[in-house]
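Take a look at the structures below.
Please treat every number below as a calculation from the coordinates, not as lab data. Worth saying up front: this structure is predicted, and the values here are computed from it rather than measured. Cβ atoms are built from the backbone, for glycine too; each structure is taken alone.
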Structure 1
Amino acid sequence: MNPKDLPNEVWEALCRRCGKCCTEKVDIDGVIYMSRVYCRFLDPSTKQCTVYENRFEAEPDCTDVPSGIESGIFPADCPYVQDIEDYQAPKEEWDDPTVTDAIRSILGGDAV
C-alpha cells in the first residue's frame, strides 16, 4: 500500500506531536527550508493545534498528510515519511547566509 493512501486514523496514530510540520516553510530555488515560525494555531506548550477539527478552514495554508508528503513539508525524522524512498525533507539546518537572509526577508527576523 502506498503510504499516501493510508486512512486518517493511521496518520493520527503515527503522529508524535512534535509540531515541526506546523512551522512556516520557505521554498528557495526548489529547496524547502524550515523556519522557526509556527502556525498561530499551534499551542507551543502542548504542540497541539488549537483548531484541529476546523484547521483547513481556519488556516487555508494547512495541508493534509498526503499533500504534505507530496510537497515535502515533513522533517526527515517524521513517522509519516520514514518508509518513503527518495523523500526529500525540508532542510532544518544550513550554513548559507544568503538562505538565512532570504528567509528573514520573507518571514521576519525571528524566522531563523
Structure 2
Amino acid sequence: MNQNDINSASIRSFATASIICGLIATATFFTGIIPLVAGGLGILFAVLSRREDRPFPSMSWWGVVLSAVGIFMGGLILTYALVTMVIPMTNDPAYYQEMKTLYMNTYGINLDELWGIQ
C-alpha cells in the first residue's frame, strides 16, 4: 500500500465521518446540545478531509452543510428554551414555584438542588 492509497483512505474516512456527524446533528436538532457537539465534530472532520493537492470532497461539503443546519437549529432550540423557560423563572416567583412543582411531579427533580440554590 503506497502513500496515495493511505491518503485516499483517510480522506474518505474523514469525509464519511463528517457526513455522519452532520446527519446526527440535523436529526437531533430538537435536543439542543447534541447537534452542537455532533455539528462541531462534523465540521472538524470535513476540514481534516481537505488536502492541499486535492479538491474538497463532496461528502465533506454535505457534512459541513448538514452540521451547520444542525448547529443553527440546535441553537434556536436552546435560545427558545432560555427565553420561554429560564428567564421567566428568574423574574416571576409564581412561575418558578409552578415549574418546581411540575419538575418534581414529572421528573422527581428539585430545581433548587439542581441549580444549587439553598
Quiz prompt | Origin of the value 4.5, where distance in nm of label points 7 Å out along Cα→Cβ at positions 55 and 87 was derived from one of 1, 2 | solution = 2
Exercise. For the read-out distance in nm of label points 7 Å out along Cα→Cβ at positions 15 and 103, a value of 4.6 was computed from one structure; give its label from 1, 2.
Key: 2
Quiz item: To which of 1, 2 does the computed value 14.9 (mean count of other Cβ atoms within 10 Å over residues 23-30) belong?
Solution: 1
Quiz item: Given structures 1, 2, which gives the highest value for relative contact order in percent (Cα under 8 Å, 6 or more apart)?
Solution: 1
Quiz item: For which of the structures 1, 2 does the calculation of percent of Cα pairs over 21 Å apart return 54?
Solution: 2
Quiz item: Upon calculation of helix-only ellipticity at 222 nm (-39500 (n - 2.57) for each DSSP H run of 4 or more, over all residues; to 500) from the atomic coordinates, which of the structures 1, 2 produces -6500?
Solution: 1
